[in-house]
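Undergrad: Next up: the structures, one after another.
Computed from the coordinates by the stated procedures, all read-outs in this text should not be read as laboratory data. Everything numeric in this text was worked out from a predicted model, so none of it was measured. Cβ atoms are built from the backbone, for glycine too; each structure is taken alone.
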Structure I
Amino acid sequence: MQRIHFKFLEAGVSLESDWPELVGVLSKDFWSFAMSTESSSTFKLKIVKSNMRPDFPVMKATFQNQNAIVYDVRNNRYCDYYGEAFATINFKTNEAVIFSDNFEKAHEVAYLMILSRVGKKLDLMGFHKIHAFAISFKGKALVCMMPSKGGKSTLLMELLKDDRVKMLSDDIPLIGPHGFVYSFPLKLGLNTIPESLKINNRDENIYQMNRTHYGVKNLVCTRGLDGKVEKAGTAFSNVILLSAQRYNEEKSIINSESWPSSFKGLFLHGVIGLGTPMVLEYFWENGINDFLVKTKIFFLRLSRFFFFSLKSTKLNISLGRNPELAARQILNYLENKNNSSSTGIK
């Protein structure tokens, strides 16, 4: 058995498995959060390489969705991923076991389970995920929200070409106390990895994830992005919130964004969590106690994103067909904003 540990701010994860290749790929997914020892508040996950179906209770399913068939007995949940994998979760002890001999499915289930359980812990601590990418530039953070398939990864790649830019997260930065943005750098996910992107040891640090309903995506471990990734948990108080949508023109247009329009995006991508890796079978528990917990989380998110919307500089970009030009326009805006601040111009 191999054992590795991660720490996501104050939410710890301990992973144990007899499957070295799977341990290796999960280590790449969460490289920026690796720890040498187990931390407190730990979610314990064991992965067993086996095609044997574990003993499940004889009962009607609690619910069923496109991911799994789920059965609940008191604090224990049993998930059947349509024969490709099985999982048991004890919500009281915060422990889980995954059984599968399908590498791709085991990777997907483990990855989403870790992020969902960690996400719930972070929510209760006042740190909330938002579906967006985030970069840093000369002490400022830029958080960019846009619809799925809107060109988020392509725009991020263009921005990262600039030596002054570092990645906070390609998909889910954290919004924390006082409206700060916190770096949460998971692997970098791309449909196509450009040769121009500087990656150390490309053979070692480029790999893939094949998700059931989303297909194959190329990934880059943060270990390979030397000097381009902010340390996990780094906080930024000076934040620009950028809402983006596609624009059928070559050049992009950047304008100020109204508060109602900006908060609508935050409500969908942050408070509701559309696009974030928060999976029903790992996040939602049964019973009145967890109903109260979920209610608390909702209001924590609502208040946090409301404050964040007031504190941040709000912009909108009509994203044209030329992502390289769009990145230059954004960086020019950030540079001018930085110069204005340094000279006292408002």
Structure II
Amino acid sequence: MSSPEPRILIIRRRYLGDIVLLGSVLRNLRLHWPLAHLTVLTEPAFAGVLALNPDINGALSFPRKLGDWPRFLRALRRARFTHVLDFDNTDKTALVTRLTSAPVRATFNRELIPFRYPRFYTHRADVTNAFYDSHHITETYLALPAAIGVPIVSREVRLVPHPEDVAEAERLAPRDYGRKILIHPGSRSEHRIWPLERFAAVADRIQNELDAQIFLTAGPREAKLIEEIRRHAHSHLVIADTPRTVGAFAALLAQFDVFLCHDSGPMHIAAAVGTPVVALFSSQNATIWRPLGEQHTILQPALPCACLGAATPTPCVPGDSYRSWCVRHLTVDQVFAAVSTRLGFV
């Protein structure tokens, strides 16, 4: 389309980190079409992060109830989208893409993954497994706008917290604390969680040896992780109550000198607001999912790691990053050294 003001729908259902990392695509679309109207369609649970991206004009969520679908589809048709970039190519997203009647409709054709409804699309980005496994996920994402002729001139991913959220975050984590480290011990997979007594040990060392205050935060369902860390710790750890919105959480992350966490959505939010990250990886591909930027440290055992066997809470499944316990090979000394370096200690 040659229209100077295209109306573009970007479809990415989930997860939090994936939605954050769409920022590189949105930045290039905005640079190519400054007057474009960019709308992102996600599942409802992940829509909150969209308001923090300055390149987005609008956000949509998939209907929660079957009865809401007719109205949703009518709204899509009324929006008169000129371009659709479908990052998922599922049965549902392919149908939504086709029903928009946009003249330009693009998705991925991933090697060894079934290409659903190719006739529903006008353009496709072919991605081999070798490319996918050896590049950051944003490079795969950027293949889709490139397939419709958008030049790729930026790799930037940024989130901008709202002023009211920043003001509240400054109250929760005041500047007079000096150096501040935020620890988030949660993960979608229990197998990827570093032992909580080690989080406590590294927190004690950071406070005793580096003169930095440790703050703890976690998701609404992860309060027990915080309690367990505090139970093992010998120093005072400040609890930063989990913000109610993604925007408030992003503002909180921006207040800290270092964010210590697992490979997770919060890791990508921290990187996008400019906070240096020390990320603990298990056996997942860190090349694909590392935090973007040069100011971050990734800690990961040598792969393939030796299975810990009977020393783990449940059976260890080598080769399955959601059921292997490789992160437990990381030591307190390694994590302490990484945080020290990020704080400027040599």
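Undergrad: Out of I, II, which has the highest value for FRET efficiency 1/(1 + (r/R0)^6) of positions 116 and 172 (r between Cβ atoms, R0 = 30 Å, to 0.05)? Write down the numbers at each step before the final one.
TA: Details: I: 1.00; II: 0.10.
Top value of FRET efficiency 1/(1 + (r/R0)^6) of positions 116 and 172 (r between Cβ atoms, R0 = 30 Å, to 0.05) goes to structure I.
Undergrad: Further question: Could you figure out which one of I, II the value 0.60 for FRET efficiency 1/(1 + (r/R0)^6) of positions 156 and 324 (r between Cβ atoms, R0 = 35 Å, to 0.05) was computed from? Provide the component values of the computation, followed by the final result.
TA: Numbers: I: 1.00; II: 0.60.
Working through the options, I get structure II.
Undergrad: Check the numbers for mean count of other Cβ atoms within 10 Å over residues 124-131 across I, II and tell me which is largest. Kindly include the intermediate steps, with their values, before the conclusion.
TA: Details: I: 21.4; II: 14.5.
For this comparison of mean count of other Cβ atoms within 10 Å over residues 124-131, the top structure is I.
Undergrad: If you don't mind, another one. Using distance in nm of label points 7 Å out along Cα→Cβ at positions 76 and 308, single out the structure from I, II with the greatest value.
TA: Values: I: 3.8; II: 4.3.
When distance in nm of label points 7 Å out along Cα→Cβ at positions 76 and 308 is computed for each of I, II, structure II gives the biggest number.
Undergrad: Determine which structure produced the value 1.8 for distance in nm of label points 7 Å out along Cα→Cβ at positions 164 and 196, calculated from the coordinates; the candidates are I, II. Kindly include the intermediate steps, with their values, before the conclusion.
TA: Numbers: I: 1.8; II: 3.4.
Derived from the structure labelled I.
Undergrad: Right, next: Tell me which structure, out of I, II, gives 21.4, 64 once Rg and Dmax of the Cα atoms in Å is calculated. Don't skip to the answer; put the middle values down first.
TA: On the way: I: 20.6, 71; II: 21.4, 64.
Among I, II, the structure yielding 21.4, 64 for Rg and Dmax of the Cα atoms in Å is II.
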